[in-house]
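Okay, got some structures for you below.
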Structure 1
Amino acid sequence: MGPLFAAFGIQPHLLLAQLVNFAILFLVLWYFLYRPTMKTLDERRKVVAKGVEDAQEASAALAGATEKASEITRSAESDAEGIVARAREEAGTERERLVQEAHTRAETIERDAQARAAEAAERALRESEKEIARLAILAAEKAMRQKGA
């Protein structure tokens, strides 16, 4: 191989030195450039994977929150319907109570008015009896005076 190297002008000791220089350059570039670059790329890949995972978790949490919100809304609507139904029922009961109370008051007022009217009629009858008796006495006195005079 020596004559072949000589024919192309290759010197083996320079070739060996270039190989050593190339190996040193390769190791330096690998250590100071390739490893940090790969480390940075690996960190970025992890960050991107974490971001995708967080986005999936957020999407699942959003779906759960949406479902929970609609469940709460349905529950609130049914509670509101129950409250409205109870309020209507209570209003009907209260209305019936008030109507009954009004009827009771009206009956009481009517009885009181009839009692007062009966009392007034009785009083008027007694007064007219007294007046009739007084007039009868006056008429009798007048008749006696006319007979005696």
Structure 2
Amino acid sequence: MKILGVELTGSDAVICLLSVEGETYNLPDLRVRKLTLTKQHTRKDLQKFQFEFSKLLTDYKVNLVVIKERMTKGKFAGGAISFKLESAIQLIPEVKSILIPSTKVKVALAAYPIPIAFVDTGLKVFQEAAFKVAYASNVIRTKDLEPKPAD
């Protein structure tokens, strides 16, 4: 399974591709580390961003896009542009996309820590959050970390 982790910051979608086969994780090289929405934020610019993102998903045969959820209120709330980017990504019909809140990422990483140090991954520092959300989504999906309903 190929999982694309995404962290939205400002006008950028920082990405990390994680390939999972059983208990083996690989980090395939990508032609880009982030996709940027140009400063004008016009409809045409948003369509171009969506096309580029969709092309990337198709070229690398991505099965799942996992976006780190941003808060809607408070000191650390996401900006309007990042919510536009999120919408553009979620509306791409070729692949399933989900949002994962930071709290679930922390729980998954606490229960199943990343087996290697981040510096040994070969990724850039700014890709760490995208990597963690991709890894955590696989842990949540395969290790049944969802809370059980009360009887």
Structure 3
Amino acid sequence: MATRAPDTAELAARLRLAVTRLARRLRQEAEAGITPSMLSALSSADRLGPVTMRDLCAAEQVQPPTMTRIVAALVAAGLVVREADARDGRVAWVKVTPDGRRLLERSRRRKEAFLARALRDLDPADVATLEAAADVLERFTEAPHESGERP
């Protein structure tokens, strides 16, 4: 019995929808009182270490006025500090505070707990399939993609 070749357009549509729904569900598990944009910028600032506003804009793919508003909200919440560079006053550095790190850790724990509960309800074969899919998705999302280039 021959297996049919997968319809890549159909698979792409299914993956897009599933990933979008999962991302939405995980956002619902995030810390209350912080927007997805704030949480994403906070996470990037934490991952990059002390980071310039310019580099944070690039990491988050937003324009400076948008990042200025996001960082101002994070500063007001006590989650980051924004400091002028000692040598170049035009450069601003963003550093995550201990409260910001604690919020990120709580948010990550909540999301991972949600996923762990969902995984416990699946049969072992489905868990194994998701484990293999996670490997593929990790490789897929870490590979550079150019138009028309395969991951």
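Things worth noting here:
- Origin of the value -21500, where helix-only ellipticity at 222 nm (-39500 (n - 2.57) for each DSSP H run of 4 or more, over all residues; to 500) was derived from one of 1, 2, 3: 3
- Among candidates 1, 2, 3, the computation of mean count of other Cβ atoms within 10 Å over residues 91-98 that gave 10.0 used structure 1.
- A value of -0.42, -0.56, -1.27 for log10 I(q)/I(0) by the Debye sum over Cα atoms at q = 0.12, 0.14, 0.26 Å⁻¹, for residues 11-82 alone, calculated from one of 1, 2, 3, originates in structure 2.
- Looking across 1, 2, 3, the calculation of Cα extents along the principal axes in Å that yields 202, 24, 16 traces back to 1.
- Identity of the structure behind 2.1 (criterion: distance in nm of label points 7 Å out along Cα→Cβ at positions 19 and 59, calculated), options 1, 2, 3: 3
Where a number appears in this text, it was derived from the coordinates with a stated rule and is not lab data. Since this is a predicted model, take the numbers as computed values, not measurements. Cβ atoms are built from the backbone, for glycine too; each structure is taken alone.
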